[in-house]
1. Which structure, out of I, II, III, was mean count of other Cβ atoms within 10 Å over residues 42-49 calculated from, if the result is 15.4?
2. By the measure percent of Cα pairs over 17 Å apart, for residues 26-113 alone, tell me the structure among I, II, III with the highest figure.
3. Matching task: -11000 is the computed value of helix-only ellipticity at 222 nm (-39500 (n - 2.57) for each DSSP H run of 4 or more, over all residues; to 500). Pick the structure from I, II, III.
4. On mean count of other Cβ atoms within 10 Å over residues 58-65, which of the structures labelled I, II, III is highest?
Structure I
Amino acid sequence: MIEVEAKARLRDHEKTEKLLVSRGATFQGEVLHTDTYFLHPSRDYGATDETLRLRIIRWEGKEEHRLTYKGPRMDQLTKTREELEVEIGEPEDLALLLKKLRFTPLKVVKKKRRYYELDRLEITVDFLDELGWFIEVETEVEEDWENARDGVVAFMKSIGCGKLERRSYLELLMEQEAQSVGDLGPNGK
């Protein structure tokens with residue numbers, strides 16, 4: 001399956017959410033995501049542009065767990081990539097299994113996510129304490145991803161989204177941390 005996805009920062013999430021509803025989007029609910037990203041024992045995911053993530057989704061006292069592999073991005077504008085996802089039972093057991101296979105946790109990313117649906121689009125309005133508000137628009141296709149991408153990008157423009165953000169939340173947080181360390185100077189001050 002190919003996940004066609006575009007993301008942008010939001011200046012005013014409330015205005016954007018009202019616009020989505022006025023366009024016919026249906027609010028589906030709010031969830032909390034806790035994503036643990038893993039490093040491969042013998043492959044540099046940074047160089048191959050791949051991702052392995054364990055996601056815990058919480059809402060209304062319920063919980064789901066998913067392991068997701070994302071392949072390299074397929075274009076220079078969006079975050080379109082192959083995605084393979086499986087639902088799992090016990091995240092602690094999976095984390096232990098990955099550790100036994102020498103995968104190591106890299107970083108945990110937490111976000112509040114508000115879901116909307118419109119036609120074949122899944123739209124999320126995300127908040128991360130460290131980064132602020134974003135919108136992601138995605139759809140899944142088996143082929144003809146370029147046409148789907150063009151539709152997603154056109155929709156993003158139609159609701160006033162500015163520059164698209166290709167970097168993942170993980171990449172944005174890692175860059176922010178590196179900048180903070182760099183701001184300390186060579187002696188950590």
Structure II
Amino acid sequence: MRRDEPANPWRTVASERVYENSWISVREDSVTRPDGEPGIYGVVHYKNVAVGILPVEDGHTFLVGQYRYPLEQYSWEIPEGGCPEGEEPLQAAKRELKEETGFEAENWRMLGHAHLSNSVADEYAVWFLATGLTPGEKRPEGGEVLEVRRVPLGEALEMAMDGRITDVLSQVALMSHALQRR
């Protein structure tokens with residue numbers, strides 16, 4: 001904590017894990033709120049770091065389309081995946097790019113990092129630019145039915161801005177890249 005940041009105004013009285021699987025755990029905390037009143041706070045803990053990859057070649061990127069179960073809708077997004085504890089995010093990004101698109105990249109650069117939904121979850125994400133692409137065979141996981149589409153970067157950015165891409169990791173990766181190119 002920096003000196004100019006206020007101290008935590010919340011006090012945790014008790015904590016109970018109410019759900020857990022391979023990817024997340026959910027806990028409910030009994031708390032004293034900043035106003036002094038008792039309350040509860042639900043927290044979703046993500047066991048993996050989210051990694052996103054913006055593959056770029058000749059002014060184009062490659063988007064992955066898939067049905068997203070929690071949203072009950074189809075989603076276009078950059079290649080993404082999870083980085084389990086003990087794996088470096090860059091290694092996970094390389095693995096995910098290969099799995100989802102078949103591509104391997106010669107050049108990698110981290111574009112940014114962020115917490116994705118910090119009011120209820122601790123999910124942390126890192127996103128990379130991948131260039132010098134070599135095509136290969138994609139190997140999606142059993143729960144993935146993926147379509148890969150080559151899209152001009154400008155169009156992909158428009159999709160992020162007008163709501164055709166709603167995935168936040170895809171949005172920030174596209175915007176980060178556009179801002180860094182200015």
Structure III
Amino acid sequence: MQTLNEINFYRYEIKKSIFIAFAAPISGFDALHVKLKAEHPKAAHVVWAYRKLNEYNQTVENGSDDGEPKGTSAQPILSVLRGAEFINVCVLIVRYFGGVKLGTGGLVRAYQTAAKMVLGEAKAYLYEQKEEFVFSSKYSFTPKIEYFLQKTGITFENRDFNTDNITWKIQVTKAQKEELERFLEKINYL
């Protein structure tokens with residue numbers, strides 16, 4: 001499976017209708033949807049679809065035709081996401097109607113093409129399952145830990161500053177967890 005970590009867009013035109021496609025990480029879906037609705041008030045439709053993993057590691061898919069005929073827009077986008085094996089990714093497509101009806105087959109092809117093009121232009125990377133890793137350290141080890149996390153590309157979700165120590169909450173892959181455990185053992189962080 002593959003995923004994205006940044007927003008990408010692609011503009012596609014067919015028979016005077018304009019399709020502006022956006023592909024983004026699922027974490028930015030709500031904000032992007034609100035932004036596109038606000039920035040494109042004259043658009044005929046803002047269609048969307050996404051695939052994500054829930055807390056039980058199950059694939060969840062959802063979409064909205066936003067007034068297009070049922071099955072002509074969100075489902076074609078989902079089929080592209082499935083076919084390219086994207087996960088934790090959303091695709092939103094803003095459509096400006098050009099005055100020429102495309103028909104159901106034409107709509108399906110147009111939304112599929114726009115989705116394929118935006119995902120094809122995106123810088124995708126291999127998706128790796130992450131798990132939460134929580135540990136505590138003395139305040140004096142903070143610079144060493146921050147340097148290690150930055151050097152290895154691990155980002156921390158949260159830090160709780162207590163009277164005696166800091167509690168770190170980090171999302172890591174299995175390999176990152178093993179590397180972090182070795183590092184923490186090496187510096188004797190407690």
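Any read-out appearing in this document is the output of simple, stated calculations on the displayed coordinates, not a laboratory observation. Everything numeric here is computed off the predicted structure, so don't read it as measured data. Cβ atoms are built from the backbone, for glycine too; each structure is taken alone.
1. Details: I: 10.9; II: 15.4; III: 19.6.
So the calculation was done on II.
2. Values: I: 54; II: 62; III: 48.
The maximum falls on structure II.
3. Numbers: I: -8500; II: -6500; III: -11000.
That value comes from structure III.
4. Numbers: I: 11.1; II: 18.1; III: 14.0.
Across I, II, III, mean count of other Cβ atoms within 10 Å over residues 58-65 peaks for II.
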